[in-house]
Structure I
Amino acid sequence: MINPLPSNKSINWIKRTLNLLTTSFLTCFFTATSFAQDTNFYIFLSFGQSNMEGHAKFEYQDTVTNDRFQVLQAVDCPDLNREMGNWYPAVPPLSRCNTGLTPGDYFGKTLAASLPDSIKIGIINVSVGGCKIELFEKDGYESYAATAPGWMKGMIAQYDGNPYGRLLELARIAQKDGVIKGILLHQGESNTGDETWPKKVQGVYNNLLSDLGLAPDSVPFLAGELVSAEQGGKCASMNPIIATLPALIPNSYVISSADCEAVADGLHFSAAGYRLLGSRYGEQMAHLLMKE
C-alpha cells in the first residue's frame, strides 16, 4: 500500500515545529554563551619591551596575592606550575618564566584596590626585551624578527615566533571569560628618535581592536614614559614623541615616569620605580572606568 503524500497543512505544521526548535536552540545557545562571560571580569592586555616584561627583581611584598587579580599565562613555565592559556593568581613574573617586576603588577593591585569588590582584574603580558615596536606589527613582524640578534630570537621563539599572534590568541581566550577594558604599553627605548613611532603604535592598537571585534577607539590605551632625564634616562628624548600619541589615538593617555626611580643603566626602573609607575597606570585606568 502506498502512503499518501502529506497535506499542505501537515507540511506547514512541520515547518513551524522546526522553526520553533531552531529558535529554542539558538536562544539556549546564546544565553549559555552570554552567561559564560563575566562582565565583572575586566581584562587588560599589556605588551612592550624589557620594562614591561619586568627587569627588576621582585621582593616578598610584591608576591602578596589578591584573589581579584589574575594573570593569563603567556608561556609554559613548568618550574612555576603554570601552563600557557590558564589563569593564575597575579604574582611576578607576569611575562615569561624568568622575568621580573613590571608596571603591570602594581597596575593590577592599584586597580583592584580602587574598584568595587565585585570587579575582578585579569592581565595578559606579552613582552620582549630590547625589541622595537615593529615586532608587534601584524604584517611586518617576520622581517623584523629575522634580523633580530640571537638572544632576542630565543625570547621571540617562546611566543611561537609571533608575539602579536600570541597576544591576540590569549586575548581571545580571555574574551570567553571577561571583557577587555584596556591596553597597556611600555616600549620605545629601541625606537628612540623615531618620529614615526606613534603611527606604528596606532597601527598595532587598531589591529588589536579589529582582530578582537572591538569598536574603533573603544578601549583605553595607556602608554608609559621612559626613564626620565632627571633619573638619568638615556632614552628620555623619546618621551616628547610618546606625548604625541593622544593626537593619533583619541582614547589614549600617557603615564608619567617623573620621580620613578631608575637603576644605573639609565634604561630600566628599579623595583620602587615599577611600583610607582604601575600605580599610576592603575590610577589612570580606575579614573576612566569610574566615569563609565
Structure II
Amino acid sequence: MSVITFIINPTSGTGKSKSIPALIHSYFPTTGHTYRIRFTEYAGHAKMIVNEEIANGTRVIVAVGGDGTVNEVASGLLHSQAALGIVPTGSGNGLARHLKIPMNAAKALKVIADNYVITIDSGEVNGKPFFCTSGIGFDATVAERFATIKGRGFINYIKACLNEYKTFRPETITDNEGTTYKGFLLTVCNANQYGNNAFICPTASLSDGKLDLVQVPTIPVYKLFSFLIQLMNQTLDQNKSCTRKSFSELILKRKIAGPLHIDGDPVAHAAELSFRCVPKSLNVLAPL
C-alpha cells in the first residue's frame, strides 16, 4: 500500500478530532503502513490537500471529521484511482453510517488498515457533488439556521429544528417531468440517511446508478412523534403519505431562490436545481 494521508478537521463536530492524531500514532506503526497527518486550516483547504496528495501518488486519503469534511475530501477524489477512508468525528456522519463504518475511531482505523475498497455513486446538484443527501425543504432551512449557531452537536441541531418548525412553510416545486411537490421535506438521496441514523430513504443504494427524491408532506404537531419514530427505525418508506421517485437526472424548479443544503451544509441559493447521479465515481474503504 502507498502512503496513507489523514486529513483532519480540528474543528469538526464536538471536538472529537483532537484525540485522533495520538490514536493514529499509537495504532498505525503496528500495521506496517506508512502514513502522514495533515490538518485543515480553512474552508476549501481539504480539497487543496487532496489535489496535492493525488499528484504525489497517494492512493488512500482519509477524511477525519463530519459530513462536511467528508464531502470536501471526497469531492477531490472523484474519478481518481485513490480511495476515501473515513474516521467519523462529526455530528451526523451520514455516509460513514450508511457504509457501516464504526463510530469508534479505533475500529474505524482498522477498516482503513484492512484496505477493502468498494466503488460507489455520487450525486450532483448544479455541478456540486454530494454523497449523502441534498434538500430544499425543512432540512435546508434548518441547515441555514444550524450554521449560525455557536457550537455543533446533536442537541444544538434539535434546537435549530424546533425553532424553524414553528414558522416553516413549504414552497411549491415542479420538476421537468411535470410533477408538482409541496413537501415539508423534499430531499434527494444518494445514501439512506441524513446522519445520526435518521433514515430519510431506508432503501437507497450507493451503487444502483440512481438518486431518490423523497417528499414528506406537512407534519402536524400531533403526528410529529410518529414521523420521528419512522425516521429513526427505518420505516419511513412505509408511510403512505410520503412519495419517492428514483431517477438518473432531474431538474427541480421554484419561483425564487431558496434554501439548499448539500450533505447538511447550506450552499448558495438557486431557483432551478439540476440533479444527477454520477455512477461508480468514488472509491471508498469499507468494512469487510
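Of note:
- Comparison of I, II by mean count of other Cβ atoms within 10 Å over residues 88-95 - largest value held by: II
- Calculating mean count of other Cβ atoms within 10 Å over residues 40-47 for structures I, II picks out I as the one with the greatest value.
- When mean count of other Cβ atoms within 10 Å over residues 128-135 is calculated for each of I, II, the greatest value falls to II.
- Structures I, II, by Cα Rg over 2.2 N^0.38 Å, for residues 48-111 alone: label with the highest value: II
- Identity of the structure behind 21.9 (criterion: mean projected area of the Cα convex hull in nm², calculated), options I, II: I
- Structures I, II were shown, and helix-only ellipticity at 222 nm (-39500 (n - 2.57) for each DSSP H run of 4 or more, over all residues; to 500) at -12000 was computed from I.
Values quoted throughout were computed directly from the atomic coordinates according to the rules given, and no laboratory measurement underlies them. Since we're looking at a predicted model, the values are computed, not measured. Cβ atoms are built from the backbone, for glycine too; each structure is taken alone.
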